[in-house]
1. Out of P, Q, which structure matches 76, 39, 34 when Cα extents along the principal axes in Å is calculated?
2. If you rank structures P, Q by distance in nm of label points 7 Å out along Cα→Cβ at positions 96 and 272, which sits at the top with the largest value?
3. Comparing distance in nm of label points 7 Å out along Cα→Cβ at positions 72 and 112 across P, Q, which is largest?
4. If volume of the Cα convex hull per residue in Å³, for residues 216-287 alone is calculated from each of P, Q, which structure is the one that comes out at 114?
5. Taking mean count of other Cβ atoms within 10 Å over residues 56-63 from the coordinates of each of P, Q, which one would give 13.9?
6. Using distance in nm of label points 7 Å out along Cα→Cβ at positions 16 and 32 as the calculated read-out, with 2.4 as its value, let me know the right label among P, Q.
7. Where is mean count of other Cβ atoms within 10 Å over residues 64-71 largest, in which of P, Q?
8. 0.20 is what came out when FRET efficiency 1/(1 + (r/R0)^6) of positions 48 and 120 (r between Cβ atoms, R0 = 35 Å, to 0.05) was calculated for one structure; which of P, Q is it?
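Read-outs throughout are calculated quantities, based only on the coordinates presented, and are distinct from any laboratory measurement. Computed from a prediction, not measured in an experiment: that's the story for all the values here. Cβ atoms are built from the backbone, for glycine too; each structure is taken alone.
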Structure P
Amino acid sequence: MASLPLWHPAQELGVVSPASAPRIPETLEHGLHALAEDGYQVYWNPCQLTKRRYLSGSDVQRAAQFHETLARTRYLIAVRGGYGCLRILDQIDYAAAQRTPGVLIGYSDITALQLSLFAGAGWRSISGPVVIEWMSITAAMKKEVRRLLEGKLPAPVDGLTTRREGQCTGILLGGNLSMIARMVGSKYLPDLKGAILFIEDVNEAPYRIDALLIQLKNAGIFEGLGGLILGNFTGDPSQKKPEDEDLVMHTILNCIGEYSWPVASGLAYGHLPSRQILPIGVSARLTADRRGACLTPLESVTKP
């Protein structure tokens, strides 16, 4: 597969809408304006889309809009998550995506498309902000997205809490736990043997998180995993009750207790106003000991 060249300001950032449309239409316009203010040449063509209930268009329309945008630029950012990416995984032209490697920025529901593009075309992606929130994210998040597009190594993530000691090196994959669980059994979920898996979810009760993890366990996903990093699971920390956090963590650790790979928690990643930007599909190292845990990406998302 040909490598993805470095992004530079003269290149366009294509906006795709493979999932839901914005709940508030004005947020899209504000996000596009904020991207332009930050120096991005933005390409957005909504002509192929016609909003349908909770989707930004029909499955055919959303897949066509993705391909049309990829034909113009390799650098893509999603309008928002929500729901819908699972519905179009079988309509993506993975052979074309392999010939024209790109990078997709987004998170939440976009996880499904990012992982399928890695599995089917070798894409590396950025688990980061979507267009409708660009005007409100932190300067640090914007800076890290720009750094990754420019081919710089992702910043190490330290200060994590060790839940099980160990060290591993593997491909960094992950995103939204619900999306990953729903991809089990399909050809669109990458092989996670030896991988460092990072997961998050939002507003899910402990019993539902338990069910999602058990689905991964019963499918054999945990058998050959390299390591696990836990992000945020119940939304904004300012709205969490301490007992909720303890119950969620107890549920997760109980589910994975029989395995020996390293486990870290405390990753500021998920549906948070200020969160970690993470690469998908790059080699990384996870070190977890009594002093704490650190994730060190070893490759860039784009290449010289």
Structure Q
Amino acid sequence: MAKLDLEWIAVFDEVYKTASVTRAADRLGIAQAAASTMLNKLRAHFGDRLFIRTAQGMLPTPHAQRVYPYLREVLAQLDLAQGSRAGFVPAQAERSFRICMTDISEVVLLPALLDHLRRHAPGVQIETEIISSDSPRRLEDGAVDLAVGFMPQLDAGFYQQTLFMQQFVCLASQSHPRIDGRLTRRRFEAEAHAVVATSGTGHAIVDKTLARLGVKRQVVVRLSGFLSVARIVAHTELLVIVPSILGEILATQEPVQRLALPFALPAYAVKQHWHARFHADAGNAWLRRTLAQLFGGG
């Protein structure tokens, strides 16, 4: 077999993770033409097209799926070897990290993280994606470095660290005609509600607890994210349950009142999660320490 250049393997890995030659080149810091050339050499080496252009991007062929775990292991072992020798120097690092998080975390956590990086690791870039059912696989593959949120569904092979605990509050318009600073269970059940059902936010805790307590909720709209929730509540008579840390921010942006719930909902832990394959990676470890320092972990 002809030689297999390590740079080619890196291109294979990034195209596999990003489904894009352009994004792979950007993440590796090389020209797109160079990445395309290396991909063509890989195709010749394996005698297979490896990636097919589709509406979802460059997707791997069955042969590419078979060889990927072996090539990824080569890169992982090299990363470990380099990390044990050189470590990770934030001020000098040129690296892109991908974090899957909720839209809440993008609002609440990301500004502080980016400000910290600007001052202490200016060459580090952050990419985000929303937590989904596919996040565990992407953490295992290395397509994502960390996940931040509420992910009780993770199986063995993952590490986790609590960043902070989170409670729930109810939001209502400041001009709500029937609510002024206090919420009873009878009033909660009599009003119409908006519900935000998105992965990683602990919303399943709310649904299960309300069902257990026998609390009724008249849901008139279900939202896929929190981007519009404050404006909707401020300009309607709807109520919505949100994590308290988000409620504090939304109350500064729209005329909404934060209300204690008339029943007890359990708190939940917002954690950072990573796969065991990358536990020893020096850069990943630095990012985890940084998040823990910024947001209350140890």
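1. Of the options listed, only Q reproduces it.
2. Comparing P, Q, the top value of distance in nm of label points 7 Å out along Cα→Cβ at positions 96 and 272 belongs to P.
3. By distance in nm of label points 7 Å out along Cα→Cβ at positions 72 and 112, the leading structure of P, Q is Q.
4. P
5. Derived from the structure labelled Q.
6. This value belongs to structure Q.
7. P
8. Q
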